[in-house]
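K.L.:
Pasting the structures in now, so scroll down.
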Structure P
Amino acid sequence: MGAMLDHVADKFLLYSTLVALVAVNKLYFFWAILWIGREFFIMALRQVALENNFSVTVSSYGKIKTIAQGICLTWIIVNPYQVTGLLCLQWWNCVEYLLLFVATAFSLVSAYKYFTFFIDKFKES
């Protein structure tokens, strides 16, 4: 039960932070849609896996993705020079965009790893 609720708590924290940052114009909505969409994709994979009597376990890529997103979101929150858009006038903003790209790369790579694991298990069952 705790393992299941931990995922829900992580998702709730991520979603609420992304929505809040978009609402106060500290994050461009594209990033929120991309990250939340990835989470819904993984949740769907896990649901289909459960319906076919196997599970998609947490991978190290997923854990690294969570850490990268946490660092990125923390940086966005504390960035005093943050502007939405693609301007990189202050070094804070340059670091922010670098963190956004790194966290998004980990997010997409981990989604791909989950998907390939899911396909392999699905073929076996």
Structure Q
Amino acid sequence: MSKEKVSAEQYQKECLKTAKHFEDRKAELSNWGLGVAGEAGDLAGCIKKVLYHDDKQEQGIRENVGDTMWYIAMICNHFDWNLEEILAENVAKLKTRYPQGFSEKDAKRKNTRIDWMEK
């Protein structure tokens, strides 16, 4: 297992090298989106085995996190989005939502409002 680090921007570029090329953009997006769902399902299966079957799945969990990220990176490539910018936007959103760090109070408040209407 490599301990080499890679930036999100470089990762996106590397993902392009191993991706199937589609003529139809809808088919492309469908493939990437369904890929996220499939890999996330595999990830959930590994976690279930850890929790309920005493089966050590750390390598499976790690691999499926990577596979899920590959599809997420490809969705970003599809829309010409920079993954690092999306991550920064998410951090900013979380800082606004949880200014003092996670709290049950803020989480409950979030679940009772419609975020998209507040923007």
Structure R
Amino acid sequence: MIAADTIVVVDGEIFGKPANAADARRMLRALTDRTHEVLTALSLAKIPGGPEALHVESTRVSFVPLSEKDVDDYIATGEPFDKAGAYGIQGIGGRFIWRIEGCYFNVMGLPLSRLWTTIRSFGK
């Protein structure tokens, strides 16, 4: 069994999925021209009675400066509403990111390398 959940953290504040357009706007304004952290908790269990593992993967993401028009236009696409931090690196929101430190797939919500190495460790 595999479970994962992702959050965005900026200045100690946790951003999940935005509740509405105003919430998405607030999050995107907080991320503009800054670096934040994306954390994904990954839980694996080999059932029945097999090994279990829990990891938290961290990736640092840096945004370019965003204008109010950039934010409004992005919100109008609808993309921010099902994404932690109100953006998707794999979609239109990827244009706002100028640098990442860590796993790209973690920012998408599933750190594939960590998942693969953990699954392989279960076979030992």
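K.L.:
A value of -8500 was derived for helix-only ellipticity at 222 nm (-39500 (n - 2.57) for each DSSP H run of 4 or more, over all residues; to 500); which structure in P, Q, R was it taken from? Walk me through the numbers before you get to the answer.
P.N.:
Numbers: P: -27500; Q: -24000; R: -8500.
Value -8500 for helix-only ellipticity at 222 nm (-39500 (n - 2.57) for each DSSP H run of 4 or more, over all residues; to 500) corresponds to R out of P, Q, R.
K.L.:
Given a value of 15.5 for Kirkwood radius over Cα pairs in Å, point me to the structure among P, Q, R it was derived from.
P.N.:
On the way: P: 15.5; Q: 16.9; R: 15.2.
The correct label is P.
Where a number appears in this text, it was derived from the coordinates with a stated rule and is not lab data. These figures come from a predicted structure and were not determined experimentally.
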